[in-house]
Structure P
Amino acid sequence: MGRMIGSSSISFDKPPFIIEGASIVGQKEGDGPLGKLFDVVEQDPMLGQETWEEAESLLQKEAIQKLLFKAGMSKEEIRYIFGGDLLGQLIATTFGILEFEVPFFGLYGACSTMGEALSLGAVMVEAGNADNVIAMASSHFASAERQFRFPLAYGNQRPYAATWTVTGCGAVIISTKKGFAKITGITTGKIVDFGVKDAQNMGACMAPAAADVIYQHFKDFNSTPADYDKIITGDLGLIGKSILFELLKEKGYDISAVHMDCGVEMFDASEQDTHAGGSGCGCSATVLAGYVFKQLKKGAFKKILFIPTGALMSPVSFNEGNSVPGIAHCVVIEKN
């Protein structure tokens, strides 16, 4: 059974396995540096649907179908789905997974949702309460813009601190069956609020939470940056990445030599107009299932610390003048 260590972590005595992952992205993501590593690149941002929200739901449906196909499994073999998205009441996930008829835990951690899904899924499997679960998260550029910012037809100027919400869905099967990797521990983050009110600067909102949970992880596991081949944050972007380095250096840790940010890697800053990088639930989820898993499978990575990051806001809280708190979760993944 997993055992509590430190103040915020669990170390798994019988680590649950990761047996497969699937990633589906949009055209802009497919045109980026990682484009060839995703399972499917959709050329139509609407995916043939009538609304952006329906398109995001179809991303989820196709990601699960691709995942089950790659794993050689049926939906009847999945005990639970842990997943979520950025939309109100998780409507993309609700309609995306509806026809699979699998028991569902709906999660909202903003862009940190994939870390939350992996953590809870691993706890459930390791405790013996499930044999196979799916952890997944999605986002869509246009559905997120409509909910959180401006209608696309408005054509507003994006500030340089802004990130581009990734159109994509990443899904993972966590299992008792032996896989190519295993989840050996988790550190659950706290809500951290530095009072940032600029919703267009998501990196600055999330970086303090990322620094806090990474620092706590090092303390709980008595580890250092050198213990990991890569420390992978979710979607801090170029601005949040630099803030994270500064905050951790103040605490005595320099992760710059092994750090990677999914939002920075998703797009080509010199060729694609995404300003500070990528963001959204689908950002870290697709990079994990697409790029990172391939590195683990071939042995380029043997041990990583995966930290999806999220900005906890809503249109209501923003319009009422509230700050944007952040949260992040650490998941230790090792090659099996």
Structure Q
Amino acid sequence: MTVRIGVIGVGMIGQDHIRRLTQVLAGSAVVAVADTDAARARDVAGGLMGATAYATGEELIDAPEVDAVLVCSWGPSHEQYVTAAIRAGKWVFCEKPLATTEQACLNILDAEVAHGKRLVQVGFMRRYDPAYRALKASIDGGEIGAPLIFHSGHRNASVPSHYTADMAIVDTAVHDIDVARWLLDDEVAETMVVAPRKSARGGPLQDPLLIMLRMRGGAVVNIETSVNIAYGYDIRGEVVGETGTVELAESATVLVKRQGMVNARVPEDWRERFIRAYDIELQDWVDNCRLGTCGGPSSWDGYAATVVTDAGLLASKSGGWATATLRDKPAIYG
């Protein structure tokens, strides 16, 4: 069975996923696209054999030839498209965020619970990165005892001009928040944000930030976001346990030693660092669609991340701890 996919939002990430689905992965075909820029949608569809450009995301979702929907549009539009796909009973992959407000996330949860089973996977691709998976296997296997502290670092060489202060939490640290919940198999109880001395490279931004999470089970997480650090895209992670530690290795594949120096390549950006994770993530979604099931990060995971980032924004303004309060977890999310 070939999964016939419709893609809503054909900007940079949407087109990269289309390339992935049509040139790298197996088991799917992109048969429909939609974008608020109609000309861009027509142009992308023209480069795909047999694909149709639809005027709206809703029309794409309702199209009989579409089995599954990939939502890569602007974050505030996610709720309308994800809930429409759920109502249509179609599998949906939603790039993060699931939605931009807690209430919008709850509306998606309610729609999925009313449907009676999971249909939504959220694009937290770090869970598919081989290095992070090895990190989790070590923790789950008991190699370091109970995890006590998770140090997480998220460094960008630079960020675009439209990057705002809130994005350090809601767009950057949200990945670290999700991976902390996943690695530690626990929910966040409260968060605090500490602002160190500002980098001269940060312009109007408060950069870097240190975000603290206190998990319900007592573990503590610290997340460093440095988004103008110049030297490259560098993702760090170390878990301190009762009897040892486990950490992500350097991402360079080789070390060059010459003239008294040791050199290694640092990834340029997120696409280079996580290209394999994106491939594994989308292939897993396609494979699950073919089997008639849904796996990976769920709507609950997307909702929990949004609640924590909202608490982080509150904490950044108050200077104290902010509570992350979740509703009771519906049974369909396990």
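Each reported figure results from applying straightforward, stated rules to the coordinates on display, with no laboratory input. Source: prediction; values computed, not measured. Cβ atoms are built from the backbone, for glycine too; each structure is taken alone.
Given 33, 24, 21 as the derived value for semi-axes √(5λ) of the Cα gyration tensor in Å, which of the supplied structures P, Q does it correspond to? It must be structure Q, since only it matches.
Among candidates P, Q, the computation of relative contact order in percent (Cα under 8 Å, 6 or more apart) that gave 25 used structure P.
When mean count of other Cβ atoms within 10 Å over residues 4-11 is computed for each of P, Q, which one produces 16.2? Going through each structure in turn, the value belongs to P. Looking at structures P, Q, which one was Cα extents along the principal axes in Å, for residues 92-187 alone calculated from, given that it came out as 51, 31, 20? So the calculation was done on P.
Each of structures P, Q was scored by distance in nm of label points 7 Å out along Cα→Cβ at positions 292 and 308; the highest score is held by Q.
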